Structures are given as C-alpha cells and as structure tokens.
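Read-outs: derived from the displayed coordinates by stated rules, not from any lab. Remember, it's a predicted structure, so these values are computed and weren't measured experimentally. Cβ atoms are built from the backbone, for glycine too; each structure is taken alone.
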Structure I
Amino acid sequence: MVENYTPSPPRVWLLCGHKAGDNAQLLALARALGWPYQVKRLAYRPYELLVGRFGATLAGIDTGRSDPLAPPWPDLILTAGRRNEAAALWIRKQAGKPVRLVHVGRPWAPLDRFDLVVTTPQYRLPLRPNVLLNTLPLHDLDRAALDREAARWRDRLGVKPPYLTVLLGGDSGPYLFETAAARRLARQVSGLARRLGASVLATSSARTAADAVAAFEAALTVPYRLHRYGTSDNPYRALLGLAEAVVVTGDSISMITEACVTGRPVFLFPFGDGRWAMRPAAPVTPALPFWHRRRWRARRSALALTLAPPRLRREIRRIHQALIAAGRAAWLGEAFRGEAPPLADELTRTAARVRALMEG
C-alpha cells in the first residue's frame, strides 16, 4: 500500500531593507502564502548605489550589520527595493539549485532575471508573462482587524467622536513635506473637520520631519489628538478603524492603500511644486530656503526622474488619478462622490501566482 505523500513546504526568505512600506508588502505576501519563512534584514554600505548594479554581488551590503546569508539556501526569495536586487541574485548563484525570485515593486535589473515581478502603475513596467500588475500595493489589513484595534483604543483618545483621521507622510523624491505643506494641510483639515462636526485624530510616520509635525499641530483649530511616530504604542490601525473619513498625504502609496481599506471617504492632500507637483493646480512652494539640503535633495530627485528612462521613473500621480477616477478618493477640498467601491483582493491573487510558480 502506498501512503499519501505530502511534500515539504518550500524554504522562504524575505529580504527586508530600510523601507517600512516594502517590508510590509513582503510580510503580507509571506503570511498569505502560509509557508514558514525567515526574515533576512539587510544593511547597506554608503556606496551601494555605485556597486549594486553589477549583478550578483554583496559588495553593497554591510554583512556585519546584516542577518547572515548562509546555507541552507532558500527555495523562494521575496524581495523589494532596488538595494536588495544584487543580494537576491547572489544568493541564487550560491545556492547551486533552482531558487525562485519574486520582486515586489520595480527592479532596476532586467526583468527577465526575476521569476515574477509584482508591480503597480506608478512604476510603468511593460506587461510581460512574469509581470503581475496590481492596482495598489499589497497589504493584509481588513475591516475586522481595524475594528478590533478601534475597540482597544476607543476610550483612550481624549477627544469626542466622530473622527477625521489624518495620516502624515514626509519627504519623498521630489516632494517636500515641510512647514508650508503642513500648515496648508492643517488649515484644510480644520475646515473639513468643522463641516463634519468631527475631532481630528492624526499620526505622523517614520518619514515625517519634526518641523512639519510641529507646524501641522500649531495650525490646527479644532479638537485633536496627535500621535508622534515612535513615541509610544502606535494607534495607527485604531485611527483607521475609528475614522468617519481619512485624509492622507499623497506621498505614501502604502498609507493611501490602507486608508482605502477602511471603506470610508479618502481625501488626498497634494503637495510639491514645479513640474513634479502632485496636483499642478495646487502647488505648494516650500518655506525652506533655496539652499537648504532638503531642497537640494528634492531637486536631485526631480532631475533624476526627468533624465531617467520611463521604466526607471516612479510616477505616483498615476495612482492618485486612478483612485480619483474610480471614485475611491478625492482631492482634499473637493466633494467625495458617493460610496467608495470595494478594493479587489489582490493579495490572494498574488499569492496564487507565487504558489503556481513554485508548483511549476
């Protein structure tokens, strides 16, 4: 008699780096797959950008500050962000066996080096058999999880419902979220909160500069509760769960996605100026002096976006426009059109593609 044979699950590594949004997508996908996995956190050398394009190499990785990359080698690598690409290729080269590479986002290496690329519209990748185009980044939030966190925090906030939740992002590429943008946001949020009869629940994020948080708080003219990122137990999911409406800065596609999970009206706050303003009709001129290092960094990013080939550009305005066209979001200051349609279950679809890849 032949006994039933159950194959062992594949050994899975997650290459996690310095971006919380990238890491969150990898963790969501790994949990959806249901296989055991190991998280490998990588740290980078200052010259990584110069050597990381050389293919399979660890030259840009600070191995002393990173998790060890050693046998037993994985069968599947989930990675995100350009800084991890060379390390993923190096691991496959060392393994001496088939290792599937799944990249989330937009790789800089040629697409055919990856078994699957899971991407979104801002990266403008060509449609190919190994490219899966989703409308929004991966996440594992659902309404039930938000409601559980809301119940845990409901009596600890110190301001009365209903609530307008505000998610503060930060500098990103050519976009500067500094005092001028923060003050404009606070004025518009205060106006919307008064129209809704709501208190404001706001939280900063890892990229929000301290001067922007202070400027936002000083310009609020309605009752509020402000959580500063990294200072205590993070009520982020509770704030989403309690929201009657959500305002989110346009720099973070991950936070915009999580705001849409609430099923509540989502309002996008655009900032930036010049050619790369998120909304050219409402540019925000930075209050920082022209020679400030943050403005120089933003100008370098703007120049790189202008000169880069289309496949290497990140065009987050494509996400904004698609969400507004679908009725899932509106610009802050404009009316929200009816009820937002539900989001597609793209995490389940992506996990199915990865399972099929491993079975194949």
Structure II
Amino acid sequence: MNLIEEMMTRGHERVCVHHDPDSGLRAIIAVHSTALGNALGGTRRWHYDSYDAALLDVLRLSRGMTYKAACAGLDMGGAKSVILLDSPRAEYTEAQAKAMGRFVDSFNGDYIAAEDVGVDEQFVDLMSTETNHAMGGTGEGQGGDPSPHTALGVFRGMQACLRHRGIDQFAGMTVAIQGVGSVGVHLARMLHEHGADLIVADIHESSVDHAVKNFGARVVGTDEIVGVECDILAPCALGGVIGPSNIDSIKAGVICGAANNQLVDHDREATVLQERGILYAPDFIVNAGGLIHLAGLYLGLTPAELQQKIDDIEGTTLNVFELASQHGSTAHAAVALAEQRIAGGRSREESHAG
C-alpha cells in the first residue's frame, strides 16, 4: 500500500507511525481533518494480519470520525489510532499505555485519544499520566465509558428508521444484534425494555448468556446473524460485515447498528441496499453518541446540551433518509451532509486567515 497515495485519495492531513522499543508499542495515528476543530477519535488495540490491514483500518476509521463529528454538529475534527498487537487478545502493559500517551501528546492537541476496541478506562487513565489530550478515563471531566451513550444514539437512529417506515413502537419488532459487547449489551437492554424481540450472536459465550438470561434473547451462530429473519439488523461488532458474500442473504428491512464501516465497499453496498429496498441508517450518523458525549465534555457542553445532541441523532437520521433520493442512497446522502459542513468549516478558516 502506498501511504502517500492513500492519504491523498482519502483526504488525510497527517499519518504517523510510531515504535517505542522500550515498551514494544507499535502504533499508528491518522488525523483525517481538523477543518472543524481538534480531532477526537478512539485508540483501537487489535491483532492485524498485516501492516497494510492496520493502515487501511486506521485510515477508514479516522475519515469516519470526521464525518461523524460533522454530522453531529460538533466543532471537532476526525482522527483515529491503532495499536498493533503481536497476538490476539494480548494484554497491555503500563509501559505500553504510557508510551501511547506520549505518542498522543506529540500531536499537541490536534489529536485527542479515547476508548475503542481493546482499550478501557484504565488504559486511558495510564495514557493520561503522559498527556492532557485523552478522554474516556475515570478522572474528573474524562467522561468514562462512552458505550452507553453510543448505544442510546443507535437506539435513536432505530426510532428514526421505524418512523420513516410509519411504525411508532418496538413492540412486535425483531432486532438481530451482531455483537452484544460493551455497546451491544446496552442497546439490547433498551430494546428489551421497549418490547422488542431479540436475536443475538457473539464470539464470547458469556455475552450471549447474559443476553439470554436478562433480555430473553434467542441465540444464533456468528455466521448466521447477518442473514437471519428479522425486522432490524444491528451490526455492533467490527466493521466490514456487509459485502458481496452476504448482502443477498439479508432478510432484514432495516440495517442500523453501532459498528464502524459496516459496508465492505461504501459505494457498492450502499447502492445494492438501496436497490433492494433495505433501509440503511449510515453508521457514522447513528453511532455518534459516544463521540458526542466525550467531545461535548471536551468542548464544555452542559449535560442537558449533551443529551439533546444525542437525541438529535433521530432527526439527523430522518433528514438523511429524506435526502437519499437526491444522492442515490442513504449512505451517499450522509457523506454529502458531512462534506457540506466540513467545507463550511474550511471556508470560515480561509476567511479568518484572509
């Protein structure tokens, strides 16, 4: 993979690769855009098949964060970081977390780190001993675990999907959740409380058992969940779950979940879903609740303002649905909405510079 070409194609401002020999940390930070403000994005710890796979992941995720912040109406840019693990589920060390904190600090606030897959509040706390530019820890004003807020945003997005289809309640609806981990479990709880029937799949048996015991969920295999008979399919694990190998097997009328980059190829899959009459709620619109919570705290928003912004995800999702006819699909409409706001931010920067 040619890094310079990929950066130019995707519009990235800065990508840095870092190796800390003392701790063994290997990490990449990708800042996609600071047109609207400093860039906030999670730190993901993952075992990748190759360096190119890690680079592609951080490039896709960081651009998604730019779109997420823009569509949520936040004066924040988009970035992401990944830590490359030597083996799956490798435990982190204090030295590695602190080394990551120093790497983050080298961006002087242009990048603000937060939680993602493989990173918890304690990891953020350790990073925060080396930088003031991390959110999601246990300290005052850090925001803690953003997962419940992400789940609430997805729930609001689902409400928009139902409203768009002329349905006013979850009772009688069947929702299939792929991944009932940190975000999925909160989403399952809310849906259960509102009368939805749940189907779940997860690679972790304990997560599945919890959903069965507490929410009366039905369990299917991880290889079955995308094609299961349901009203709403909610991808809440890793990205790249909907592509040529399974898109024709989808029986859900709606796709709305928390995972980032759910479509293997954004343009291709979005068009196919639109042609099949499957309502796709763009992931970076509906999964913005966690970002809103942490970025809002960073920007000094009040609790009431934070709550309102998360609730506004429902209205933004409906707006994207209405714009879909002008852009070919809901996914393309969401990108257009994001690009419009980013362009406005650049115009303000240029006018101030002049």
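A value of -14000 was derived for helix-only ellipticity at 222 nm (-39500 (n - 2.57) for each DSSP H run of 4 or more, over all residues; to 500); which structure in I, II was it taken from?
Numbers: I: -10500; II: -14000.
It traces back to II.
Who wins on Cα Rg over 2.2 N^0.38 Å, for residues 216-343 alone among I, II, i.e. which is largest?
Numbers: I: 1.19; II: 1.12.
Comparing I, II, the top value of Cα Rg over 2.2 N^0.38 Å, for residues 216-343 alone belongs to I.
With distance in nm of label points 7 Å out along Cα→Cβ at positions 88 and 208 computed per structure, which member of I, II shows the largest figure?
Working: I: 3.1; II: 1.5.
Largest calculated value belongs to I.
Using Cα Rg over 2.2 N^0.38 Å as the calculated read-out, with 0.95 as its value, let me know the right label among I, II.
Traced to structure II.
Taking mean count of other Cβ atoms within 10 Å over residues 264-271 for each of I, II, which is largest? Please report the intermediate quantities before stating the final value.
Details: I: 23.9; II: 16.6.
Checked I, II; max of mean count of other Cβ atoms within 10 Å over residues 264-271 sits with I.
Who wins on mean count of other Cβ atoms within 10 Å over residues 152-159 among I, II, i.e. which is largest?
That would be structure II.
Suppose Rg and Dmax of the Cα atoms in Å, for residues 80-223 alone works out to 18.3, 53; of I, II, which structure was it derived from?
Clearly, the read-out refers to II.
Comparing mean count of other Cβ atoms within 10 Å over residues 32-39 across I, II, which structure shows the greatest value?
II
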